[in-house]
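Got some structures for you, see below.
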Structure P
Amino acid sequence: MITGSNTDAAQMKPPLRNIGVIGWLRENLFNNLFNSLLTLVTIYGLWLFVPPLIRWVFIDSLWFSSAEACRDIEGACWSIIPNNVSFIFFGFFPEGQQWRPLTAMLLLFALVFYSKNRKHWRQSLAIYWLLGLIVMGGLMHGGVFGMPVVETAQWSGFPLTLMLALFGMVGAYPLGVLLALGRRSKLIGIKSLCVVYIELIRGVPLISLLFMSSVMFPLFLPEGVSFDKVLRAQVAIILFAAAYIAEVVRGGLQAIPAGQYEAANALGLSYAKTMRLIVLPQALKIVIPPSVGILISAFKDTSLVVIIALYDVLKTTKVTLSNPQWMGYSSEAYLFLAVLYFVCCYAMTSYSRRLEKELHAGH
């Protein structure tokens with residue numbers, strides 16, 4: 001009898017309220033009085049907010065029409081995007097030549113996509129990037145193969161945003177690593193210079209650096225000597241982001257146990273080999289999440305270049321909204337920009353998580 005009872009008990013299924021959807025709801029949303037009330041209030045708020053939003057975005061909206069047709073609707077006028085997509089993305093780049101920045105962006109995306117695979121991290125990858133950058137520079141500037149020259153003052157829109165963000169990230173990270181190593185140096189002169197630089201840059205906003213690079217820096221140059229405005233903005237972004245990356249990397253260096261350094265000394269490794277082969281590979285893995293956070297912030301901060309009269313994708317959208325024909329549709333335009341920025345930032349976040357998993361960061 002005991003054996004039979006045990007067999008019957010083993011075959012009995014748990015109560016329905018403890019498994020499946022009902023069990024999940026009970027455990028996560030209705031496990032106590034406070035959470036139950038909070039769940040009900042949230043559901044009520046979503047009921048009030050979501051249906052009107054869906055109606056405004058999809059049902060009562062127009063997607064491909066004129067501005068006049070949008071005056072008589074209650075929904076969103078998404079027509080502002082297809083009617084102005086050329087200017088929003090490419091700005092003042094000459095008409096008829098906009099295939100050049102489009103091709104450059106596609107080539108950039110192809111290189112980034114190819115570089116995502118760690119199996120491709122070989123010396124040949126650097127050659128591909130070098131050739132790709134040369135081709136992209138030729139497409140943007142022109143002057144070769146019969147393409148007319150386009151001055152950097154006309155580089156605007158999304159290509160300018162991508163260029164400032166990409167080269168800002170590429171330039172800021174190695175500089176930040178060097179600053180972090182310098183701040184931990186035993187040489188008092190190098191350490192002091194790094195500390196002063198990091199604290200000075202972190203103590204001022206990016207707008208001030210952009211303003212100084214555009215307005216004040218040319219005042220110190222000899223007469224007749226000038227630097228390109230885009231290049232000055234690029235350098236300001238690199239210097240700004242590098243100071244924050246330096247502190248993140250320094251935190252990773254401090255997390256490495258002292259035994260790692262002692263083992264390197266026991267093997268007779270020099271300082272350079274110790275950092276390159278033992279310490280930095282471990283430290284940089286640890287700081288992947290905060291490093292990506294800083295790089296995402298730098299990507300979004302490229303919109304501040306408008307203060308020095310550079311027309312990134314945010315500024316070209318604002319110029320579109322200044323057209324009397326499209327005034328009043330700022331919600332649609334800025335929602336489109338929000339989606340664009342979100343896609344780019346989420347792609348970086350997603351790749352960083354995959355890279356952490358591949359490198360087994362934290363283990």
Structure Q
Amino acid sequence: MTRSPFPVPFGWFQVGWPGDVAPGEAKPLRFFGGHQVLWRDEDGVAHVQDAFCPHLGAHLAHGGKVVKCEIACPFHGWRFDGEGTNTLIPYSGRTNAKGRLRTFPTIERNGLIMAWYHPFGDEPKWEVPEVAEFNDPEHFTAVQTRHYTIEAPWQDLAENGADSAQFRFVHNTEQGPELRGYDVDGPRTSMRSLQKFPTPRGVVDGTIDADSWGPGFSVIHFGGIVDTVLMGCNTPVSANSCEMRFTFTVRKLGDDALDSTVGDAFVNEVHNQVIQDTPIWENKAYLARPALADTDGPFTKFRKWASQFYAEGIDTSAEVYEPDGSYPAGEVGPTASQKYGSAPIA
């Protein structure tokens with residue numbers, strides 16, 4: 001029995017932030033059930049490729065050298081360009097046309113390094129949009145980031161968006177978000193919700209507008225207390241685990257100290273909620289046909305949308321897919337809802 005019925009989905013996925021790799025550097029990655037090398041050439045262009053040299057299998061990120069706009073294997077010095085073509089064998093007058101590196105289309109946008117993964121090597125099927133707030137330093141603060149590794153499939157994490165009831169019971173909110181709209185269009189989803197945010201001065205009416213482009217890139221706009229924007233990126237490490245990266249920015253209020261205070265408070269609140277969610281995600285079973293309440297969120301609509309990203313198909317012949325271990329909860333500070341709200345379970 002496997003942890004879930006899902007293979008690794010295809011799409012655009014964040015593999016780092018620009019500062020993770022400098023020109024001339026190579027770093028190891030582990031995503032999509034394999035190993036990759038992230039390197040930046042002397043022109044500043046980032047590349048993501050399979051990590052193992054097709055000659056005799058050396059790992060290009062462990063001792064490999066970036067030479068101008070090529071990467072050289074540490075074992076025998078074979079070089080490859082940004083397209084994966086073998087350009088030099090130092091001890092031969094010929095190159096090897098079959099000795100290619102698998103190359104993942106890679107972009108830097110919105111302050112993220114993103115790579116396209118498809119199990120059959122298909123070219124990108126949609127674009128990652130530019131998010132205005134992350135390209136507007138005059139009106140929005142410098143970003144804050146968070147990075148998590150979670151032993152659960154990306155779909156279990158993403159399904160939270162369709163589950164409004166869990167906010168009351170996992171996070172102690174006085175009430176879950178009120179769903180005002182959930183639309184799907186190809187790789188896109190758009191969800192609009194109303195949310196009451198607890199604060200030291202009482203409950204504030206707010207909004208949550210969430211937009212996704214495939215399984216790996218979401219933008220969430222929070223309104224009510226202060227305009228905050230979050231890019232949430234889930235990247236599969238394997239079919240059954242993923243890395244989740246958050247990048248936040250907050251609309252400037254005209255006071256650097258206040259901007260920092262408000263931004264820190266919001267980021268810490270979201271961080272604590274992730275820590276609360278993690279043991280749920282890691283220890284829950286996936287139920288192929290769940291027994292839903294009539295007031296549950298749009299689970300069926302979400303699952304139908306998500307199913308399009310599995311090029312190898314999904315086998316849901318089993319009713320229950322159980323986790324393969326037990327994962328204890330991490331330590332978490334109290335959320336604002338716990339401080340200022342009421343306990344959901346007496």
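Throughout, read-outs are computed from the coordinates displayed, never taken from laboratory work. Predicted, not measured: the structure shown is a model, and the values here were computed from it. Cβ atoms are built from the backbone, for glycine too; each structure is taken alone.
When distance in nm of label points 7 Å out along Cα→Cβ at positions 138 and 306 is calculated for each of P, Q, the greatest value falls to Q.
One of P, Q was used to calculate helix-only ellipticity at 222 nm (-39500 (n - 2.57) for each DSSP H run of 4 or more, over all residues; to 500), giving -4500; which?
Details: P: -21000; Q: -4500.
Source structure: Q.
Ranked on mean projected area of the Cα convex hull in nm², for residues 58-241 alone, which label among P, Q comes first with the largest value?
Details: P: 17.3; Q: 14.5.
Structure P gives the largest value of mean projected area of the Cα convex hull in nm², for residues 58-241 alone among P, Q.
If you rank structures P, Q by mean count of other Cβ atoms within 10 Å over residues 42-49, which sits at the top with the largest value? List each step's numbers first, then the result.
Numbers: P: 10.1; Q: 18.0.
Between P, Q, the highest calculated value is found for Q.
Rg/Rh (Cα atoms, Kirkwood Rh) computed as 1.09: which structure among P, Q? Value 1.09 for Rg/Rh (Cα atoms, Kirkwood Rh) corresponds to P out of P, Q. Taking FRET efficiency 1/(1 + (r/R0)^6) of positions 50 and 122 (r between Cβ atoms, R0 = 35 Å, to 0.05) as the criterion, the largest value within structures P, Q is that of Q.
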